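Some structures to go through are shown next.
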Structure P
Amino acid sequence: MCELAAEWLRSQKLRTLGDRQTLWQQADSFARATHESLDLKETAYIVANEGRRLIGCDRVSVAIKKGRNCKVQSISGQDTIENRSNIVTALNNLATRVVAAGEPLWHDGATEDLPPQIEEALEDYVDQSYGRNIAVLPLREPERRLGVDNDSGAAGEIDRDNAHRGEVIGALIVEQIESDIPQDVFRARCDLVYEHGTRAIANSRAHSNLFLMPVWRTLGRATWVLRARTLPKTIGVIALVLVVVLGLTFIKKDFNLEAEGTLVPSEKREIFAPIDGEVVAVNFDHDDTVKQNDILIELRNRDIEIQIADIEGQIQTNIAEQAKVQGQLSRRQLLKPSELRSLQAEKNELRAKDLVLQRKLSLQKDRKEELNIKSPIQGTVVSWDVEKNLRLRPIMTGQVLMEVADLDQNLVLEVELPEKREGHLDEYIAQQGLSTTDQLSVTYILATDPDEPMEARLLIDSISKRADANEEHGAVIKMRADPDQKTLRSLQPRPGAKVIAKIYCGRRSSGFVFFHEIYEWCHKFFF
């Protein structure tokens, strides 16, 4: 360091001893500052900021090579770097081109002798930075002697003859925008900053590239917890954590699978449209009481009416033809045997046709009868605003028109368990050796009365054998539970009320009960 600084001072041609001492102090301060830290980013910031003061230029930047490209790590006078800005992007491109060439770039305005790729990147950057003099110096890792030589010095000593022939690790960019430093002084100062900066950055880069260095650095900073003053607190915290871990492991807790459900009457029917048609009358609306076989909705189908009229016309024509043939047969004494046989065959054909037409007419009347949709059970219409939704509207076969439920019958709990939780339920059933006739305990609360938990029994045989699609949970397993009717009736819940149910699946460790979903999520995405 002393040799480099002394050589640099001689090149400055300073007249007074005070000037030399000042510059010597600046050079010494810069050298010390650059080697204070082994953090690559921090070293780059020191080189940029202290290097700008030492050179006396307007801006100094440091770019580090990553792969084939260079990325600016620090710019003098800036705490943060906006990597997406145009000027930083252009500077990255310029540093990458110069580093690829491997030779320093000293730009004072002339670009005639530059390679095309460097000239293009340089012009793009100058257009945005307005720099007059720009120096881009590739930073090379200093080469060291590998062996011990009595004549040449100790092992690991830097070979000064080959100091700038090592691997390129980045670039030092020095710019003059408004300052005007003589060219020989400018280059000499850049060389001094380069000499110390490249060594400091090379050391920091080698240190940062050590295997698991962030981990070792964190562990090293964490040694304060073992110092005398903090040791009792550390032991206390460790003991507390150990107690919590042991508690989560050995303290058992009820393991319940949470699922959403609905309270529905055990006796209910959805009323479907058996045939296409147009609604002409809705005889019952929401909350109306109906009896079995009451006509709920009356439909009209023009095609059926046309077909019935057409068949009735064919029947009348056929009757007329039969009367005609019968009249001819009444004069059989005047007919020849062949004519008689022909009339008899025609009579038989007309009778068969009449049977077919009567059968068609009966089928069409049955279809017409289906236009009067009847209630299959006695109960109450639970669908909302049926009259408004259906009046004078066309409907299609299979369309659900309304729902009728017998509210005097017991309510049942229809539960939808997310498929991802089904494995715990199957595991518990297998561990306990339960059969399809056994029951599971279920606790549930109404959405309208969450403070009153209630009990229900879930028959294993009621668990669906397949998964059904669900918009919220993706896929669910449906099952049916029988709640305690006495407690449930006291709360007077409405049919269709939403509930939150918990299916009992034995006792597990507290840690598993609290954190099993987190473990399953991590296992799904990371294993």
Structure Q
Amino acid sequence: MKKDITMRKNSFIKGAFISTFGVIIAKMLGILYIIPFHSVIGDEGGALYGYAYTIYLFFLSITTAGIPLAISKVVSEYQALGYYQVKKRVFYLGKKISLILGISSFILIFSFAPLLARFIFSSSVDSSHLADVVFVIRVISIAFVIIPILSVYRGYFSGHRIMSVQSISQVLEQFFRVLVILIGCFLVKHYFVGNVKLAVSLALLGATIGAFVSYFYLVDKYLKNKNRFSERIRDVNEPIVSNKVILKKIMVYAIPFIMIDVFQSLYNYVDMFSVVKTLVKYCSYTMNDAEIVYSMFSTWAHKFNMIAIAISSGIIISLVPNLTESLVKNKQNDINKHINKALQILFFFAFPITLGVSFLSEPIWNLFYGESLYGASVLHLNIYVGLVMALFTTVVVCLQTLKDYKGVFYSLFVGIVIKLCFNIRFVRIFLSIGIPPYYGFIVATLFGYTFSFIMGIIILKIKYKINFEEVIRSFVDILCGSLLMILILSIIKIFVPISSITRVNNFFIILFYGIMGAVIYFGFSYYTDLLQKVLGKNFLEKIKQRFIHK
């Protein structure tokens, strides 16, 4: 029988790159559609989209955030022990749990949409605007019929370290989601002129359609390769494991992952319930301007944060099963190696990209959204939120995989408390010293995630004896390479304009500076052996051989 090339197991670094590449492609598709989407719905429509999407992400964190990684962790654990029949039951029970959670979430969101909408605004909001918010919340609720069970399939493939299939499923999901959005933009622009609610609703409906396509792809892959999941690497006498024990294990592993996403969603919720009200009350913004600023946080600038988060997500997908296997086999050196390598890869790619986007915030914003009073300045600082979110998530997932649930909770809790304590306070301080007051929301978020990240690192260092010297040495080189890149680009900026009033010119400006930045950074990394330290000599040799062979 001919082997399916998409069904191969992957090593940690290779798996991390496959997963990361898939997630990045999916996120890039999510970035590309925003040009026509923004041109149709504008900043005010972005706020409407943001309200529904923030609620969607919160419930998504409850129904799916923990499930794929928990399934991946449990499956990889039983696979390592040779419990193949138990592993199958994990899959079937996971599907039942997800189906119940998904349908319950759909009913809950659909029923309580009016109440959720009222919490966002003060009593003075226009009733028709409130009705629009209720409608779009109900549209996004439909996605919960399919997305939770989709996540179980992804976790099952990931648990077998078959990263390419779940990566392709993510790309397919995003592709069809974007396709629906583009078709919706075309219809609204040419046949339903000015109907912002319809455009936003179609965009949100795209999440459901994309999920269905991805689900059918995964089911097809599973059925065609069902026998391969039963292949035995080792023969052992499997113990009798009850459904209750399996369910308990899934929930024990899932809850900390759910906590991670719930706390991340709380950051968004804090802003959703405070940005508009605070800017109107303390900063004399009109309701319209305040909603425009909120749309920058929740929708438009946030799209670019997905770059660093995508890198982190890809690494985590590969990290969890590998770290779990090392933990089951009690290989402390491998645990140390996997955690260090995950942070090195994340810093190596995410840090210079973040600095680069911040440096090019004006042409990037003008290219995607056109000129804006607030946009470029929001993106300039908000892009760092994506970086600290990625770092925080990676470290907290390491703690969760090592079963330090108290460490997970304390680091998450401290972060959100800091956000709550400083959110409005920073706004008022910045207003008093002449700094844009909306920076206060961003800085409070940065403080929260940074403290969570630092706490996680301290726990891993003290409690689990993880040695971060390798990460620190690599980060010093990454920092030097990134700063050298920004320094040289700043010099070039004297001679080559960094922004333009036309989108075409902005595209070529971004392309020019992007290529120059990449050449400087990767050139520095190659000649200082940073590239070899992070990616490994063998991995680089394989890449070289492939290019030479071609």
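Could you tell me which structure in P, Q was used to calculate volume of the Cα convex hull per residue in Å³ as 439? Going through each structure in turn, the value belongs to P.
To which of P, Q does the computed value 1.4 (distance in nm of label points 7 Å out along Cα→Cβ at positions 93 and 117) belong? The read-out was computed on structure P.
Each of P, Q could give relative contact order in percent (Cα under 8 Å, 6 or more apart), but the derived value 19 comes from Q.
Compare FRET efficiency 1/(1 + (r/R0)^6) of positions 133 and 277 (r between Cβ atoms, R0 = 30 Å, to 0.05) across structures P, Q and report the one with the greatest value.
Details: P: 0.00; Q: 1.00.
Result for FRET efficiency 1/(1 + (r/R0)^6) of positions 133 and 277 (r between Cβ atoms, R0 = 30 Å, to 0.05) over P, Q: largest is Q.
Of the structures labelled P, Q, which one yields -14500 when helix-only ellipticity at 222 nm (-39500 (n - 2.57) for each DSSP H run of 4 or more, over all residues; to 500) is computed from its coordinates? So the calculation was done on P.
Only the coordinates and a few stated rules stand behind these numbers; no lab work does. Bear in mind that the values here come from a model prediction, so they are computed numbers and not experimental data. Cβ atoms are built from the backbone, for glycine too; each structure is taken alone.
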